[in-house]
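We did not get these values from a lab; they are worked out from the coordinates using the rules stated. Model, not experiment: these values are computed from the prediction. Cβ atoms are built from the backbone, for glycine too; each structure is taken alone.
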Structure 1
Amino acid sequence: MVIYREQAMGDLRLKNLNKSFGAVDVLHDVNLQIDNGEFVVFVGPSGCGKSTLLRIIAGLEDVTSGSIAIGGRDVGALSPAERKIAMVFQSYALYPHMSVRKNLAFGLENLKFKRDEIDARITEAARMLAIEPYLDRRPKQLSGGQRQRVAIGRAIVRDPEIFLFDEPLSNLDAALRVQTRAEITKLHREMQTTMIYVTHDQVEAMTMADKIVVLRAGRIEQVGTPLELFDHPRNLFVAGFLGSPRMNILKGRIVIGDDRSALVDVGYPTLLQSAIDPATVTAGQEVLAGVRPAHFALSDGEGLPFEVQYHESLGTETYVYGNLQGQSEQIIVHQAGHFAPSPGAVLKIMPIDGRLHVFDPASELALGHGRV
């Protein structure tokens, strides 16, 4: 028996959504389309409005203005129970005095489901989550990861059109976080149901999502696939938020080459090639050049002089920290394998072809990505 529908109506439309708490505006003109079956991650720093947006979708918060439609139906006036949504909370929200089996059954019993249907749904959910051995245990007898699976099971048995996850891995240790995020991703592949997942952890966003929604101060900064946002960030905030370690940012100026290409001068004889349309910039214009740590390569010839401060070796990879003269920000360079340069050593580094991002320092918007 499969407890989820093959033709779910789990598409979601948010239109001109605004939310205020008194005089404080927390969401600003949010417009978003999520298609049926997508795994969408809301990501952003603490206080950006991502959990509030999730609670509005669930019906736990009212909107100040705007509309919400699920499966083409306006649900703004519907209660949480009427929206065919199931939510998984950070705190697990399990009843401590009930067994796992009774926790799974509780919501269905309140909805007056027949006993054989309840048992069938519990059996299927327990199989999917590999919690059959724990059905007669109480939550206090389970590990954090097992409790999180039970919390997900409570959502599964409801057969929702949309799953909502509110930072579900925050209470787990590092190893369990990696394991559980893989289990949630596998669950999505099996169920093919719309899932919306909130996190402040960009690694979770990059590894789990079909589509990422980056929020800052209650506004959507960019929506796209993980690789679209990683390779083509719309602005400096998205570029800095996605990617670990952060993107390196260098101050520079535009130089127009003899071939009319736009180059970036960051204070050294070596100029950095860019993909900027030269018609959109002027010679001498101030810019910010972004290079991810993994997109710097050591050079035997021309390059930027990088003075090593220290390094962190992780066995299979090494991060080298240092600076470029005339640049205020610390620079991070990634190297595969073990690499142990001495503090004070000066290395020559260059961006790998096609890996330079250029931003306007005033608007912080991207001017170009890659190389012509």
Structure 2
Amino acid sequence: MKFLIGLGFGLICSVGMAQEPGELMGYASKGSVPPGYAPAYAETVKAAEDEGRLVIYSTTDAGIAKFLIADFRAMYPRIDITYEDLNSTVLYHRFVAETQLGGESADVLWSSAMDQQAALVDSGYTMTYDSPEKANFPEWASWKNQAFATTYEPIVVAYNKKLMPAGEVPQTHADLARLLNSDPTRFKGKVVSYDIEKSGLGFFLATQDVAVSPAFWDVARALGKAAVRLDLTTDAMARRVASGQVLVGYNLLGAYTVAQAQKNPSLGYVFPKDYTLVMSRIIVINKRAAHPNAAKLWVDYTLSKRGQAVIANSAHLYALRDDVEGEFTAARLRQRLGGSLRPIAVGPGLIGYLNNQNYRDFILQWRQAVVQP
């Protein structure tokens, strides 16, 4: 019989035991058309099951994505999934290289680096697909029927609750800059943020900070004065903060930080009151996907109420749909934070800084602010 082995290093694979693929297929139940979909959707389901496989490149940790994968396979057990959890920059460049070389690559790309996903759309790498779920999302959450936002994730400032008195905790970006400048000796080497030259998400968040407030450069200079440590993932940064290795973490993904804080009482976090960036994990389908129908099923599933409920209540990534209930939802965040939220729209405005000259200029300005002589 066919079974699904564990996630291991971010890879899902299915194996058989001495049977041919066609024979194995006979043991798995057929998928059905989701409630409310047109009967013609059965053709997409059948075609996807005939393909029998789906390859996903993603920046979402495999330990979180497993909830979505398990539920998707409960709906469509005849479709096996290969899931690779990659750094955003690695994901982008690997996909582009594989495609340009004419080789097989992922069917679906699901990344938190919104600008890189938009760049794939702009460069013609992605498939147009009119998802039946699109109407359940705000207009800003999709572009060209090729890029779809799936989450609504706040960006936070993390701090060590045991080492930083409550009265010191910065509530705004200006507060953070003042705090770091107030005692350079205390904070030297005790702050962590993304290495924006190696992390596509880190670069993207920095450019979005500037778009909201030019005062971001005050924060950047304060980070430099504090000899900021640079890292590639929120998980790694949150662990540093929780352990006391550093006192403050800047621009961490809220979903991952909250998850760690629930397990570690030393880790605190703040949604900045002046503005809280909200990013979305964007999903696109490879224009040359080897398994295009399976890719469509995955996109529709992640956008469906069922998939969004898993995103909110199992994966804890903050669902975007308004008809999903739970603590990790856009609706609950808006109730809590109101006008301070700054959701980042999906569209051509995302890619301006990826122009070679703009990218180099931004990196140079970042280095001048953050790297101390």
Matching 22.2 (mean count of other Cβ atoms within 10 Å over residues 55-62, computed) against labels 1, 2 points to structure 2
The value -12000 for helix-only ellipticity at 222 nm (-39500 (n - 2.57) for each DSSP H run of 4 or more, over all residues; to 500), derived from one of 1, 2, belongs to structure 2
From the coordinates of one of 1, 2, relative contact order in percent (Cα under 8 Å, 6 or more apart) came out at 23; that one is structure 2
If you rank structures 1, 2 by distance in nm of label points 7 Å out along Cα→Cβ at positions 127 and 271, the highest one is 1
One of 1, 2 was used to calculate FRET efficiency 1/(1 + (r/R0)^6) of positions 111 and 175 (r between Cβ atoms, R0 = 35 Å, to 0.05), yielding 0.45; that structure is 1
Re distance in nm of label points 7 Å out along Cα→Cβ at positions 191 and 215: value 1.5 computed from one entry in 1, 2; matching entry is structure 2
From the coordinates of one of 1, 2, Cα Rg over 2.2 N^0.38 Å, for residues 159-278 alone came out at 1.42; that one is structure 1
Working back from 1.9 (distance in nm of label points 7 Å out along Cα→Cβ at positions 79 and 255, computed), options 1, 2, answer is structure 2
Highest-scoring structure on Rg/Rh (Cα atoms, Kirkwood Rh) (candidates 1, 2) is 1
